[in-house]
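J.: Next up: the structures, one after another.
No value in this document is a laboratory result; all are computed from the given coordinates. Nothing here was measured: the structure is a model prediction, and the numbers come from that model.
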Structure I
Amino acid sequence: MFLVSNADTLRQLHQNHLNNYNNQEQHAIELMGLLNTLYNKQDVQVTLFGDTLNTASVGQILALHQKTALRNKAATAIDIADTLAMVKALATNTSLQSAQVDVGQLIANDSDLQAALQAINTDQNTANAATDVVLYGFGRIGRILTRLLLSQASSAKGLQLKAIVVRPTAAGDLAKRASLLERDSVHGGFAGGVVVDEENNGLIINGRFVQVIYANDPSDIDYTVYGIDGALVIDNTGIWKDEAGLGKHLQSTGVKKVLLTAPAGGEIKNVVYGVNNDTVAEDTIVSAASCTTNAITPALKVLHDEYGIENGHVETIHSFTNDQNLIDNYHKADRRGRSAVLNMVMTSTGAAKAVGKALPALSGKLTGNAIRVPTPNVSLAILNLNLKTAPESVDALNEFMYNISNSSTWQTQIAYTDSTEAVSTDFVGDTHVGIVDAQATILTDNHAIVYIWYDNEVGYSTQVLRLATQMAGISYTQVPA
């Protein structure tokens, strides 16, 4: 009798959970419709602690809500019903244009939506114009940028990928390019459709036509022939890193600005978004620095602002890259000729020195080295720092980084994990530029060691697009301010 009663209780418990989840699914479906309308009509993007909801599926929306308890160390997660109610209220404000509204921050801080909207001047809100984007190169970063740009809901505003430029090659190139975009051994299949348009020499990606242009030199191209003008060229080839080389892009017809996805030399600004992007004014050529520089500089900035950094050493345990050899062979660089999949390879990194360009307060205070390891993606930076002011404890240092990761200023860039099970593959596809591993933090007096995970492809590419957005003159009002 007891067993039967217990079984009935469990069945009822199961049914209650199922009913609750079904209700949440219905809320998510209704939410998606509102988000789509806000995005298309007003260019309003809705986030949950920095995570975009606009392009999320039903399952993803619910999962993001479940994770909010961990984000805020709260007893319960944010209820999707509360999010839906706030977005419904937001949808009634038709005067709001080109804004990013973080419902997570508003709900967690008990903020009133109307008060938050009144705190900004909606009269000065203007819709963002479209900016043509050209990807010069279609390697690892080029394809990740394509995925990120074209996974977003279609819109006539903002960054518009219009063309990809590659070197002339043999017949069948378009099919190979399409296949590389669709299938990725690290990041999996592309969430969308890719169709080869042989007649017009392009790719139709999620319904949007992208011209493929073959050229050996940037200055040879007239982009206006393809209906492209005032374009921002994102050069991800790494071939040119100075004004003379990158300036070739500006010699072509139809190009306005150039963004390099590698560290630059000379007078070109090396920019880490969130740290020194305020130095970018009317610059026509800008560098987005390196993946490692982007991963460590935000964390170094907040640590320096809070505790002061006397000096330190940065060691990056970096996944192998395409410029290394699969098996031993000649390579112009020291050690990189040895097999990338069989060895840990000592090499140099300019990331520590480059931090000083983005964050002058740390210029000359950091040294750095790199060890390439046999993994295809996700790297780990070890910040070995002598601080001016010692944190009270390891817990206090971790608590500071946790609060930083949940602040509206840094939540999209710095993340935090205290899982005892976290390993590198857990961070594949993570759009944060760096993830603090709290379990690994070490503190001895004023000597701190902080570990930062980063997806050196996706995390970096999100930073590139943030900088590209700024260079294109695209801006969004932040709510809450």
Structure II
Amino acid sequence: MNDFVVHRNEWTHKEELAERMIPLIGSLTRQRDVVTSLHGHRLLGLSTTGLLEVHERVAALGLGHSDVRDTLAVLEALHRIGPGRSSLDVARLAASFREDSGHSASCLDEPKVADELETYLRRIVASTLGEESQEPTDVVLYGFGRIGRLLARILITRTGGGSGLRLRAIVVRRSGEHDLMKRASLLLRDSVHGRFEGSVDVDEENSQIIANGTRIQVIYSDDPAAIDYTAYGMSNVIVVDNTGRWRDEAGLAQHLQSRGVARVLLTAPGKGELKNIVHGINDDTITDSDTILSAASCTTNAITPVLKAVNEAYGIVRGHVETVHAFTNDQNLIDNMHKGDRRGRSAVLNMVITETGAAKAVSRALPELTGKLTGSAIRVPTPNVSLAVLHLTLERAANTEEINDYLRRISLHSKLRQQIDYVESPEVVSTDFVGSHRAGIVDGLATVTHDDSVVLYVWYDNEYGYSCQVIRVLETMAGSHPAVLPARREVTLSA
């Protein structure tokens, strides 16, 4: 048998194993609210070849053994166990089992070892997750633009067993004839993020959008204080304000006057004394008494985790953040009047220098950097994915290999793994990061160091990556952020 046939047969066998994973991954999510990943790469929604690609990517990063058979063995065991709401890293669970049991790296699918694996996983799942369940939390999206629709997509996908967040309604101003159909169409089709995975229909009589069986009430209102959500069967609602019309506590407090509302989350930088939350950085400061919060900006979410990691290892003396940002809906397609300087010029024809408060806003989540950062921005003619260039002066000298290795390990093992990703490829460009779940992605090949100065390039999907951060804040507010197994560990510069 020639090499071609051998390699083809190996690939076909891997495809068969990957095909068996798909219903297991879907069932764990739908029935148990379990998010599965492979060294942080989410498995839900991936095709057969997509699953195999993730395994190859993990192997290329040198993250240890990533056999497709092991992944399937762990997934089958988890499916039999039926854990509660959680985020489970299949590869790291397999690795921890091998380490504790002493089994070789390629035998987890053998019957006797599979039984031991299930017993092991059952024990750690029971000790970590317990048997507790909770009532779902009703979520209302106030505004249904770019971020609102992406939040809706994520919430619908994660409806699962019903113990987490539950999208109940959107509140919008009626835009004219066929408003409901047009909003449903915008949810279904997106020029940047592609078609929604599933079906979207409308119930005109009840003014509802139906997406993958989830009925979303469409409420037409221009007054955040005058809606009776209880009339639609909702209570203790978290309202997510995506409009940006009100960014201080007084303005956002209008939502709390509506019946059924318990809390409010703003998807823009908050003003005044409003607490700005960057998940992974200061989400532990959220208390039950915080009725109004801000999820900060996309850029703040992208750069703050990287800055925190660098500051902990090297100390930041000062820095400048330059963001190369995709154009947004507040700019003009062609030259026209605009209240902002330069933003009146055509967004699709120009690079536009503009202001950003992201660098200053970092200190709202990371007070130790107060007064140390400046920032500016350039809007460029691309519709999504932005790039932050961090020019930092450090307390101690750094070299490129050392700082890259540190940030790579941060992205894989640390408590900031949901926020920071790392890539080393001479081929990647902005569109390769559309749909990234991470807040920011460090481009290792672009890192520049010289003595005590470093320049880091951080890509970020300023729409979807940010929306994932908003969801994490929502989960924390609702007390439904999934437990993580295995627990993420501290990562230091030396180890």
Structure III
Amino acid sequence: MSLDSYSDYDGLGLAELVAKGEVTPSELAEAAIDRIERRNPTLNAVVYKGYDDARRWAAGPLPDGPFKGVPFLIKDLGMPVAGWPRSHGSKFARGVVDAQDGGLTARYKAAGVVPLGKTNTPEYGITGTTESAALGPCRNPWNPNHIAGGSSGGAASAVAAGIVPLAHASDGLGSIRIPAACCGLVGLKVTRDRNPNLPDGFDYALGNVVDHVVTRTVRDSAAMLDATGYPEPGSPYPAPPKDRPYLEEVCRSPGRLRIAWSSETANGRPIDPEIQAALERTADLLKGLGHEVIERGLGIDYRALYASRGPAAAANFAAGMARLIDLVGREPEQDELEPLTWSILKAGRRQEGPAVMRSLQETRMLNRQTLAAFEDIDVYLCPVLGTPVPEIGFIDPVNLEPKEVNRRQGRTFPYTPPFNYSGQPSMSLPLEVDANGLPIGMMFTAKYADEAVLFRLAGQLEKEAPWKDRRPQVWG
């Protein structure tokens, strides 16, 4: 293998070369480091470089996992790596260094990957764009004037640019699917508790947030979930088990699925015409593949659902900040948190127990509407974004008023949150490109715990409408 072609391989492809002895993990690490050094000045995707550790790990011995020797990056939010800083994208958390690996970090390492560093994230992962006062904006390899999405923007930017074939990401309201859509990647939000967050998942306690990866191929997403997605001993809420390895599902026929599709939004306003046209083409593609395709929305009360979560989400954030404050040893100064973050923290501290419990009760009952919509369908199709990928600065959590940030986010990212609340698996696929050459992601959501049907359908679409040969302007 010529290291010039490193970026053309997915993770399993690189691991196969390692297994055959055609390349060493150390050579792959150096290829990835070279690409970070060349591309990161433009993208600002990697915010911590752990090269010394990476070189030591790559020199071995490495676990004999499915991604043995494959370069990897970890999001700088919620994922402890022993000896590495974890800034949460915030000035307040500067200087916090984790003493040991988190549980999922250990599983990634057991899969054989070689972590090289940490990726950019907005402050505490709050926004759908990766632009923070602490770390600066992360840029999209397809056009660096545009956002990479958030909150896993650094991960998506690095993978889309060919720096690494896959990277850790997390999703609390769309933070895997949004950057995957912005950067032309496969991004799966897994079923709640499919990838365990314990023993270090306090901020995940509401069940909204899940961890997985962003990838360029469907099979890499499946293989990594096979490697990490099993309950830890004593798991209080294990996800229902799978029938077979997800990697096998990618090659299986999905059969004839019943797929509903819609562009309905919470406020009833139409989405961008180019996104609407891409959605309709995707529905036609699915019909042509033999699926039963019907135009029908979820029929849920979006406004009530989103409003129900407010008190509990704010209180949960305040509780997480209290733990960080204990770790840092002091309260944050005024200039150490962005305006939106301050507003959420203050709102969370004002919440009282009965209001928080009512919030949780309301969301739980409203989730039944979402889940009931899947009683007679296998998959629900909608876009990921309601607009083309915005430019850097359009959603600016550093300089805009919080209400304006949220207004612009609601317009741009109207689709992803319901499935965090309900816990269902939901996947963005890079099926379309707009007139300006920016990706358009389509979102496919399945019944609770049915990642298998998503992998089967994604495998079919990857074959019938391939995206692997598309290359962004910042590449390799």
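J.: Name the one structure among I, II, III that Cα extents along the principal axes in Å of 77, 60, 53 was derived from.
T.: Of the structures listed, the value fits I.
J.: One of I, II, III was used to calculate Cα extents along the principal axes in Å, for residues 12-195 alone, giving 42, 35, 33; which?
T.: Here the read-out was taken from III.
J.: Quick one: semi-axes √(5λ) of the Cα gyration tensor in Å, for residues 68-155 alone came out at 31, 22, 11 when computed from one of I, II, III, so which one is it?
T.: I
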